[in-house]
Structure I
């Protein structure tokens, strides 16, 4: 099945240019996604994730690339790894300086043991070759990742083999080095989401570990923070901002959008409860994906009401195409892992 993506040829044009958007080769969830445009061609990426049976055996390293305007996805060589473990979930992907960057993630073995990936890679969409990056100082999975100024990658919080961490790791693509930015002041979390809007890093939700039990328990984190970015990329001026609902979401996704000429951060999808690989919570109840759209205006310093979208969870990111935002894969109602590209319209509600 092909979905149509359409946009104006120019700001003054009255006709549309449309592209076919083929479904992913297979249903996949928890996959790292990104899009970039190089020499007039737009490339879409899906890397790693979990298949429709939602078991550890279905976690894979498959990488698919689509060139906008073509009718199919291309299967690339699998995502490399240095730990010789198969498949990863919770990886992050961003586009920066005409390349894709695939960062971290977790390997889950059949006995449930989880190992955080120590390695990350750059993927050139033209040559379709991987090059290994310097290892991040603190390996993490299910972190929030954003690109900034076509030079930096911020990797916020996430899960390590020692639990959730509050570090903000900064990768400088000019120097190819990692460093530490101002730590995240909220509760260390994983399955959170972030976007940069109007030079502010907007971060929300996820889950943390509560150690006030015989064994650590996953606890939702209903928190949002804004971090002002300046000339010194390592310096972030954090401040707490009100939460839109007071109810946390887990494995949601965020992106930057322009609404009425204003740059805003939008949050889509996720579930109100932490859940396992099979999409069920730790009491074996079905986790329900959210249809709510949260829209934050840094300029107005407030949340704006927006129409709901397709309910979806288990996302690692969103991609922006000329006609709007899309999720690639993910988990729908009744824990259905999908291969669809779903368009998410951002529409303000009247106040």
Structure II
């Protein structure tokens, strides 16, 4: 039985929560999107006897706080990234200085929610919610033992500012960095900014550390090394993950908007970053000398995110749900490092996924 219990903010369709459940850690995910909640509940229904270790609380994280989840001792969260991502509106990037100023005020116990509400895009301010929860838990003298946050690389300055605040309050914080998901066995080249903190106590002095890579980093036009140094496994290809071969993927994105500049990858390479527009990527295969054009379906997109093969995607906007999710395999690596869980004999994390 795990000694940890997670409350997961902005939980989406269940990426981190699926990983937590497979690692035997009880988790409650807070999510306001009805479609993502439909997927989560379908998965919870599939669990034998509606396993209570994974629960969904449908609602806005801004309307909740630590007092509603008093037994949770781990805080995780992946706030919406649309205003920070390069493909999004950019409102978050433009408001970065204001967000950093809000963090400084929160460090002095100011309630900044009224001012945050005045930002051009309300989603930008959601990145501050995990810190509000963490500071409120500290004020209630029931601080979280571990805090794990993930977002797009543009949020790295925000995580670093939050790291300073948490260190001042007794946390060991691994220097926030951008992790490359293919270095953790995820068959796509996704990059995520990670904050990982552990509360330092006499009984638990373990310092925070980011997970160590288990696989090689993907580099364009460079084949994986069959017997890599330092026991790193070659990155996982799309073909391996999907169980198919002899196809090429043409990205929906083109440099400078030029369709002729759209990237191409073969089945022997990791996928491009899985986004909510993955269904727009073209998949070209040849069978018997005949060319066939197709698209990735929901099951294949989910597999590229490392969800179980038969994950019960439900509701609407399923491609968007998949693209917004945390890859469960990456989450498993991060949770294992953050909570100092035992590795396998070969040094990798204990997983238990049928498709890993």
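Every read-out reported here was derived from the displayed coordinates using simple, explicitly stated rules and does not represent laboratory data. Since the structure is predicted, the reported quantities are computational estimates derived from the model, not experimental observations. Cβ atoms are built from the backbone, for glycine too; each structure is taken alone.
Below, the figures for the structure above:
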item	result
Computed 20.0 for mean count of other Cβ atoms within 10 Å over residues 141-148 - originating structure among I, II	II
Winner on relative contact order in percent (Cα under 8 Å, 6 or more apart) once structures I, II are ranked, highest first	II
Value 30, 59, 11, 0, calculated as P(r) over Cα pairs in 20 Å bins from 0, in percent, assigned to which of I, II	II
Answer label among I, II for the case where helix-only ellipticity at 222 nm (-39500 (n - 2.57) for each DSSP H run of 4 or more, over all residues; to 500), calculated from the coordinates, equals -7500	II
Identity of the structure behind -0.33, -0.61, -0.97, -1.10 (criterion: log10 I(q)/I(0) by the Debye sum over Cα atoms at q = 0.09, 0.12, 0.15, 0.16 Å⁻¹, for residues 21-196 alone, calculated), options I, II	II
